[in-house]
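Listed below are the structures to be examined.
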Structure 1
Amino acid sequence: MSDEKKYWLGFNIVPRIGPVRFRALLEQFGSLEAAWHAPAAHLESAGLDRRAIENVVAARANLSLDDEWAKLAAHQVHLLTWQDAAYPRLLKEADDAPPVLYVKGELSAADDWAVAVVGTRRATTYGREVALQLATGLAHNNITVVSGLARGIDGIAHKAALDAGGRTIAVLGCGLDVIYPPEHRALAEAITRSGALVSDYPLGTQPDAHNFPPRNRIISGLTLGSVIVEGDEQSGAMITARFALEQGRDVFAVPGNITYRHSRGTNKLIQNGEAKLILSVEDILVELNLSMVEQQTVMREIIPENDTEERVLRLLSAEPLHIDELRRRANLPIAEISSALALMELKGMVRQVGGMNYVLAR
């Protein structure tokens, strides 16, 4: 354990300290260790209000960071922060990325190619079959399946990915030592062997209803796109779709029976042009440019990312940028930019959209 990391753990346990305040503390004090030991008056200078400061002071008096760290080890959970290279690349791009992730199992570079499959807990026979087919197809194409471990569509998606020999990630709305729903305990254990359980909630956090809407931003944030199989207009699946749209990620929806309540959300997404209608896994692969994931994975392993690629990635977005403008902004020779873009296309990192214009390949 690094000493600094245990202070990330401490602040994540303190109520009213979210991503904005984490950034403010880091900017003000340079490290969370310094912030943890700072006088209350100095915490106010970092923008913390009275209640937040009271919470920090109380935590410092009552919380043993060493004991909290020992709990992680006892439950085979490890911690990732914004500062860790292993923090998921896609999630880190999101504005609301959690400062701390609790992980049981292992996240992998292969999870850069991930798609969420979510839906109602009260799935129809049709919805169950569609979720099974989509998750199986994604796993067969080396795409990590992300979902929320809930009853219904979520559980089916996780199990289908595992049965197909693929990777899957479950994002929980509680601590990783509190599996919910309890009947998915065996499924959760299987997921840790072929993927990971993830949460931004401290150990011991119970599955209260208000925890689940915020966790959906992590489901969408970990992925290139989210597939909504079935869901009413006010369902958790629709909250995931909203987060995905806010994060600039693709949303896909499976059309359903117009007389069935749990098709209202998906059909409305399609009707409003907020989601792409899909009929098969091939529709997802084509839209997300995921037909060559196996080859792209091999290329990333053979040719590691370099400084030029990092600079190009920082400059590109979902908006097309011409190679000449990219060269100007990067202040690099055109030959170096051209070579980097060619390799990055092979690795599935960028995409040419015509006329030597490039976008991020997500």
Structure 2
Amino acid sequence: MTHTQSFIRSTWVLAVACLTSCEISEEQVCMPLTDRVLLVYLGGDNNLSGETYQKIEAIKEGLIQADATNCKVLVYHDPANATPVLTELKSRNKQLTSDTVAIYSEENSASPSVFARIINEIKEKYPAKACGLLLFSHASGWLPQGTLNSLALRSVIMDGNTEMEIAAFAAAIPDRTFDFIVFEACFMAGIEIAYQLKDKTDYIFASTAEIVSPGFTEIYPQALTYLLNGNLTAFAAQAFDYFDRQEGEMRSATFSLIQTDRLQPLARFIAANCQLNRNVDPHTVQHFDRNRAFHLFFDFEDYYSRLLDSEVQQTEFQRLTDECVIWKQTTSSFLIYSNGFYINHYSGLTVYIQQNNFPSLNTRYEETAWQKAIFSTN
């Protein structure tokens, strides 16, 4: 399949998905349906607080430019210097309306109960044909809370010294709530993340490595319209193009778009065909983190292909992976002068490789939905 064919296929699929997401309760039948609600969850009660204000202004400009009359943007903003607030944004005839929905007392935006409450409030108050989630905060993929704190690795959202782990994040989301989740957060294009969220969202747009600041702030004025009409491939392409046009260290990006309903066949294939107990030297596998002594995020395809024995298996593995990762782009290197790395293999997904130096982390990895799935005989 050519890049153009892949782009057309994924765009069409996303458009269909937008018509089927977000279940409507009986109480909401008589309420007018919004075409799309986009929940922007800004977990900024940390050293990213200043960036959250910049992103809100960029999103406002993007909403004005999109002029999506029957779309609403709900922004949950928890900065470091104020209590959280939920704001409704909408645009008509290039005029922005901003209404404060709720001002909360000080709370932990990394708490699963807070996250779940915000989702439920929006589902109840804003019935829509389609719902998307844009999340911004610190993150470190599937890694448990407090993992290797000396390296400042975090989980999905960070509020002060507390974090939300991916299993709790997923549990807070009712099944089939979102047609897409965009992670403006580091290390979220992992197979562990995607598999944990496969029943929560149809598509995930994320980065296998870190996201270099200012992230997506500069593209929201032009590209928010793509999120509002469900065209994730166009949003992804513009996000990558922004970084690809930069110079020096700023020209660093590793983005992918993952279709979650194809993950189960991939897991079954790996369970049935890969020699999962085969030893692979992690130092020989493409990595996507910048730790000097060791690595925790490895290229999915580069690793699992080494656990297969035949060309037939390799071909089928490639096909199934391509069905999951429907769009991907990377620069040739990533922060190369800041202990970065060259990118020679890029599947659009990462995976953790268990290592003798991390027995506790290995034990926690056994608890992930992905690891359980590939060791299942079902």
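What follows is calculated from the coordinates using simple rules that are stated; it is not laboratory data. Bear in mind the structure is a predicted one, so any value in this text is a computation, not a measurement. Cβ atoms are built from the backbone, for glycine too; each structure is taken alone.
For which of the structures 1, 2 does the calculation of mean count of other Cβ atoms within 10 Å over residues 89-96 return 14.1? Clearly, the read-out refers to 2.
Structures 1, 2 were shown, and helix-only ellipticity at 222 nm (-39500 (n - 2.57) for each DSSP H run of 4 or more, over all residues; to 500) at -13500 was computed from 1. Relative contact order in percent (Cα under 8 Å, 6 or more apart) computed as 16: which structure among 1, 2? This figure was derived from 2.
When log10 I(q)/I(0) by the Debye sum over Cα atoms at q = 0.11, 0.13 Å⁻¹, for residues 81-200 alone is computed across structures 1, 2, the figure -0.41, -0.57 traces back to 2.
Match the computed value 4.1 of distance in nm of label points 7 Å out along Cα→Cβ at positions 105 and 129 to one of the structures 1, 2, and report its label. It was calculated from structure 2. Comparing percent of Cα pairs over 40 Å apart across structures 1, 2, the highest figure is found for 1.
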